[in-house]
1. For structures P, Q, which has the highest computed value of mean count of other Cβ atoms within 10 Å over residues 11-18?
2. When FRET efficiency 1/(1 + (r/R0)^6) of positions 75 and 131 (r between Cβ atoms, R0 = 30 Å, to 0.05) is computed for each of P, Q, which one produces 0.70?
3. Rank structures P, Q by mean count of other Cβ atoms within 10 Å over residues 115-122 and report only the one at the top, that is, the highest.
4. Using mean count of other Cβ atoms within 10 Å over residues 27-34 as the calculated read-out, with 16.6 as its value, let me know the right label among P, Q.
5. Of structures P, Q, which gives 10, 33, 34, 18, 5, 0 when P(r) over Cα pairs in 10 Å bins from 0, in percent is computed from the coordinates?
6. Taking FRET efficiency 1/(1 + (r/R0)^6) of positions 19 and 123 (r between Cβ atoms, R0 = 41 Å, to 0.05) as the criterion, which structure among P, Q has the greatest value?
7. When distance in nm of label points 7 Å out along Cα→Cβ at positions 51 and 91 is calculated for each of the structures P, Q, which structure yields the highest value?
8. Kindly point out which one of P, Q the value -15000 was derived from, the read-out being helix-only ellipticity at 222 nm (-39500 (n - 2.57) for each DSSP H run of 4 or more, over all residues; to 500).
Structure P
Amino acid sequence: MLKENIKSIRKAKGLSQEELAIKLNVVRQTISKWEQGLSVPDSEMLVSISEVLETPVSTLLGENISESKVDNLKAISEKLEIINLQLLQRKNARRKMIHWILILLCAIIMMIFIALFLLKSPYYNWDYNNPETAVLGVAFHSFEWLFVRIAPISIIALIVGIVLTREKA
């Protein structure tokens, strides 16, 4: 059963519940619930558990069975490995998509910065006695003021996101 397999493999690897929880980014109580059979991990978490414990998902899900069922277990194990690979491919595709979205956002922010630099705040020379240009000038000035203060923090966060979502060798 899954609960016994997680516990025995964790102990065989010399990991405490706390150490496994840290590696999986969950709380220790979650590991405890899995090992007591009070809850079960979802499919993505099963993939993460198998990676951390360096054990195939099929081994985590496998039960102690008799010799007559070895062929059935082998077929189930092969299917589970295929599912495991498909989940990993989906996870990698999602990571790549997020990576490119972050790069795109970073490029957009940089283009806005360049445009603001090249325009050199043209609203400073506007006639603020005219209500239409006054409102528009205040709107441009507010956007520029906020953008110049928020964009650097956003760029740093986006660069961190790009680094964290890059493809690992």
Structure Q
Amino acid sequence: MPDRTPHDHHHCVDKAIRTAERLCEQRGARLTPVRRKVLELIWESHRAVKAYDLLERIRPFDFAAKPATVYRALDFLRENGLIHRVESLNAFVGCNCSEISHDQLLLICNACHEIEERPALEVMAALAGEVDIAGFTVHRKAIEVHGLCRQCSVTAESATD
């Protein structure tokens, strides 16, 4: 049986906020209270969060928040490499390597809905080679893979035994 010890997301939130504060200071960008709160809400789990869910969750913090408030915060966080958009889910997830510009490989578990970001340097290099051969000009690269994470795979196997 896999280890299902609860993960302490406070550490993830704290690390994400510290990184965001440092990067914004270096870049001369402002991490406003709303932007900070949206980032905190995204990092409360490793699951993708939809914009309208963020709107509902931010209202106790900013009762006047409108969809545009959340979308502006999301745009800022994406532009600064602090979050990723999960295209297939129309949702957002925190970036665990915001310090560097990178392509993204997201492993999305269909059972527990956790998302793991992987560097996948060899995969991205192979993809870049194929893109070059095609003479294609890339604006953005993201690969999303849906399946079962290690823990959910073990659980599924145990259930069939």
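1. Going through P, Q one by one, mean count of other Cβ atoms within 10 Å over residues 11-18 peaks for structure Q.
2. Derived from the structure labelled Q.
3. Numbers: P: 10.1; Q: 14.8.
Greatest value across P, Q: structure Q.
4. Details: P: 16.6; Q: 12.9.
Of the structures listed, the value fits P.
5. Only one of P, Q returns 10, 33, 34, 18, 5, 0 for P(r) over Cα pairs in 10 Å bins from 0, in percent, namely Q.
6. On the way: P: 0.10; Q: 0.95.
Once FRET efficiency 1/(1 + (r/R0)^6) of positions 19 and 123 (r between Cβ atoms, R0 = 41 Å, to 0.05) is tallied for P, Q, the winner is Q.
7. Q
8. Label of the originating structure: Q.
Values quoted throughout were computed directly from the atomic coordinates according to the rules given, and no laboratory measurement underlies them. Here the structure is a predicted model, which is why all the values come from computation and not from measurement. Cβ atoms are built from the backbone, for glycine too; each structure is taken alone.
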